[in-house]
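Right after this note come the structures.
Coordinate-derived values only; no laboratory data. Everything quoted here is computed from the prediction, not taken from an experiment. Cβ atoms are built from the backbone, for glycine too; each structure is taken alone.
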Structure P
Amino acid sequence: MQQKLRSAQAPVVFHLNGIGDRLLALPALRALSQLYPGRIRLVGAPGDSSLFFYQELGLMKIHEVRATTQGTERSIDAEMLRQAVGACDLFVCFNTWHATGVSELLEGFPAATETVGLYRRYKQWVRSEELQHSADRLFSLAQQVDPSLRLEDFAQAPVLTAEATEAARHFRDSVPDGAKVLALHTETGARKQWPVARYRAVLDAFLTAHPEWLVLNVDYSATELAPMVHEGRVLSVPGAPLDVAMALLGACDGFLGIDSCMLHAADFFRLPSVGLFGTTSPQQWGFRFTPAFREPTGNGSMDDITEEEVLGALTDLAAGRLRPA
């Protein structure tokens, strides 16, 4: 079966999850792009044609489609999806959701078309282990085509644009000699946020104890952290494009943030990191690649993560002794 999958001439990858999920799928997409150089058509979300970390893949084409969400249910128009997919002999779906429109697409494929996905509707149903990290889960789809593939071989940081690389170099050159920078990211859905007042208290305490450190807030909307005792040592880049924000993050010396695309970027950059988890699972969505991290975890609620726990993790980060608890 692997030989049949490997010989596909018109492969299509379908991925319509959030930015963080798409970043976690990057190693799998890199692996598939190596197997099918210049042949993959990607069916993705609006804006994916200009998504910077897709540009390294040498994709044949990116088709943009839109799904709708009502509550926890997603739906997509089957005819729109069928037109975007077109003729293919291999259909690989990275989505961690399923919908009736996708089922209709699968049912309409010719018998010779192979399908690979995370649900039983696919000919090649890839079952995942309970609490398996999402990067591993998505990479298992590529391993269905070639079991010899290794996630670690494709888990480099995303390739940055020249403009983003220059912005990060310019920023780092502006940092005083001997200073270190903690990247901060607080933006996400309401249920995954940590109270802003706690960030203020923790950062002020951390900056008081570590005068050599600065903070760079990479939030798109730059969450208001003032008033702070040390607010003059908290920098921000509101409105920065995604590639620039991730390049700046990669130029930092450590990371503090919540479950988000920026946490995954910090992981790919192998930054010493502290990630806050409440309603989501760090086993599935936490750090996978950086060797130095801590994941303070609430009992299903971000409110249960204490300032003392986060400050202790940052203190260990600054001392170079950060390891999983």
Structure Q
Amino acid sequence: MSDGLGFSLAQLRYFVVSAEVGNISEAAEQLCASQSTVSSAVMRLERQLGVQLLLRHHARGVSLTPSGRHLLREARDLLGRARNLKARGDALAGGAVGRLDVGFLASLAPFLLPGVHQLTRQRYADLRLTVHEEPADRLAALLGEGRCELAVTYDFLAGDARFHALAELPVHAVLADGDPLGGSGPVELAELAARPLVTLNTPDDIRHAEKLFANAGVPLPRVIGAASVETVRGLVAAGSGFALMYQRSRATTTLDGGRVRRVGIAGDLPPASLGVAMMPGLAMSGRGMAFLEVLGSTVRASRSGPAEPAHPALGRAGP
């Protein structure tokens, strides 16, 4: 689609320099172009704008017409803004400076985002994170619309986006601290299915649960849905059922004072990869690479040392 302008920044530059030095030949020398190239470019600009910009004086150079004098200031301003745009693009591409829009899976953000913000301030003081906490379907839309460069999510939720894995997380169960199940080691999924499954009530979580149990050959138990991670933990602590989780938290106490504990699951259940998704063909900016470094450090720190789970599983259940 044509923009309707018909002229280029190069033509404006040739006009501005010619007007400033008052001579086409000297302008061509400054611009490292031939005299005929500069002269032709300025004449094309005059035709495209519909006004004469320069008066040509034989052997005495050029001078501005009244119209040319009016347009010279605007041409200079436009070229200055173009230079600023180029400089801004170079800065965005080459360094960890400025604003970076990042999507965060809403159920992951409470466990990783505080550490990401803290480490970003320490390592990249000039990088400003704008975080969009959203469910999986909305993250995909934000990437597709170009509103986020990266989205922190799981591989199975990346869809058609390019995915950069940072860690593989095994699935485990969360039970109330006083539940006798799992006291002597890992439990079978069939044992857990004797009680309700407490999970986030998003379509992705429900589909995950259905696939996970179907692939294991275990009937899906009754499902209790909750809108937040902390509500899931609170319901489990109160004895309402069990949860399946990937991301671990150091907290064992719920907001209402209940307690939960992590229990391994026997059998070969597939892990989920945690990482970042971005649109195919999009080159990662310097800001994005800085964020990826910070996120990797935060993920590694979250997996070190003793920890109890606090993250409902959103995992790949297929082969």
Check: For which of P, Q does helix-only ellipticity at 222 nm (-39500 (n - 2.57) for each DSSP H run of 4 or more, over all residues; to 500), calculated from the coordinates, equal -13500?
Finding: Q
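Comparing mean count of other Cβ atoms within 10 Å over residues 132-139 across P, Q, which structure shows the greatest value? Don't jump to the answer; show the numbers that get you there.
Working: P: 21.1; Q: 18.1.
The structure with the largest value is P.
With relative contact order in percent (Cα under 8 Å, 6 or more apart) derived from the coordinates and found to be 15, which of P, Q does the value describe?
P
Given a computed value of -0.40, -0.73, -1.32 for log10 I(q)/I(0) by the Debye sum over Cα atoms at q = 0.08, 0.11, 0.16 Å⁻¹, which structure among P, Q does it belong to?
Numbers: P: -0.40, -0.73, -1.32; Q: -0.54, -0.74, -1.21.
Label of the source structure: P.
Out of P, Q, which structure matches 3.3 when distance in nm of label points 7 Å out along Cα→Cβ at positions 172 and 204 is calculated?
Details: P: 3.3; Q: 2.3.
Attributed to the structure labelled P.
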